[in-house]
1. As an exercise: Kirkwood radius over Cα pairs in Å, for residues 10-73 alone, calculated from one structure in 1, 2, equals 11.8. Which structure is it?
2. For helix-only ellipticity at 222 nm (-39500 (n - 2.57) for each DSSP H run of 4 or more, over all residues; to 500), the calculated result is -14000, so let me know which of 1, 2 that is.
3. Among 1, 2, considering only distance in nm of label points 7 Å out along Cα→Cβ at positions 82 and 114, which has the greatest calculated value?
4. Check the numbers for relative contact order in percent (Cα under 8 Å, 6 or more apart) across 1, 2 and tell me which is largest.
5. Which structure, out of 1, 2, was semi-axes √(5λ) of the Cα gyration tensor in Å calculated from, if the result is 19, 16, 15?
6. On distance in nm of label points 7 Å out along Cα→Cβ at positions 90 and 106, which of the structures labelled 1, 2 is highest?
7. If FRET efficiency 1/(1 + (r/R0)^6) of positions 18 and 58 (r between Cβ atoms, R0 = 25 Å, to 0.05) is computed to be 0.65, which of 1, 2 is the source?
Structure 1
Amino acid sequence: MAEKNLKVLVVDDEEDSLELVKNTIKTLGFNVVAVSSGNEALRILRDTGDIKVVLADLVMSGMNGIELVKEARKMGINQKFIIFTAYGEMDSYIEAMNLGVVDYINKPINSEQLVQLIAKALEYERD
């Protein structure tokens, strides 16, 4: 199912959630880079050209998921973002969609959902 060597970046400041999403994505056959802050994510996106999809938590200390997308866009980083959250807020959903986020989903995320979301992000990339 997974494309060989496809790298997915997961950003979440909650260690348990980060590990769960990271391990789920690994079992699906993707390469995963996991970080616990928006600043770390930006550094990796800036320094690494092989990340295709970014899954970021909406609510994080420091830089939240929406701010991460905004900063990435300012830096010319155009990877496909998926925002996940335990707090579904309409305002942040609309803002995320206006920034070109591929999807905005509620936790907990299951592996079937992840496969569909990553496939959707990759389809956007081909367009």
Structure 2
Amino acid sequence: MVQVDISQLSAECNAWREQLRNYREELTQDENKIRQVAGQQLSKDQLQEVEHLHNQFHIQLINIHDLKQSVKIHDRKMNFEQSVFNGTANEDTLGRHENLQEEYQSLEQKLNDLRNEFNDFLSRTQ
């Protein structure tokens, strides 16, 4: 059995969930901005970009929600295991944690790419 302190993993989960909440707030604000831009005089290409960005915001908000829920369930499971396994994580839990970390990092990269794409679009329409 791999000896990993569950409290460290749980703290990492809490940090991820907090950052996911921040991303959700940012995307919600970006959705409001894109609605304002959509009300302006835009070309057909710009309108297609607005639609694309709006769809991406929606998709990424769903991804944030899903990952946040997965992390929350994982954290609860770890807290249960903490009492059963004297504060250490078993290999399955550690593997699940690593998978969630990879999902988190992948989503974070997608969100950063979307942020850059959106900021580029804003700079071209204002």
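1. Derived from 1, not from the others.
2. Source structure for this number: 1.
3. Answer by largest value of distance in nm of label points 7 Å out along Cα→Cβ at positions 82 and 114: 2.
4. Structure 2 gives the largest value of relative contact order in percent (Cα under 8 Å, 6 or more apart) among 1, 2.
5. 1
6. 2
7. 2
Taken together, the values in this text are just the output of simple stated rules run on the coordinates, not laboratory data. If you're wondering where the values come from, they're calculated on a predicted model, not measured in any experiment. Cβ atoms are built from the backbone, for glycine too; each structure is taken alone.
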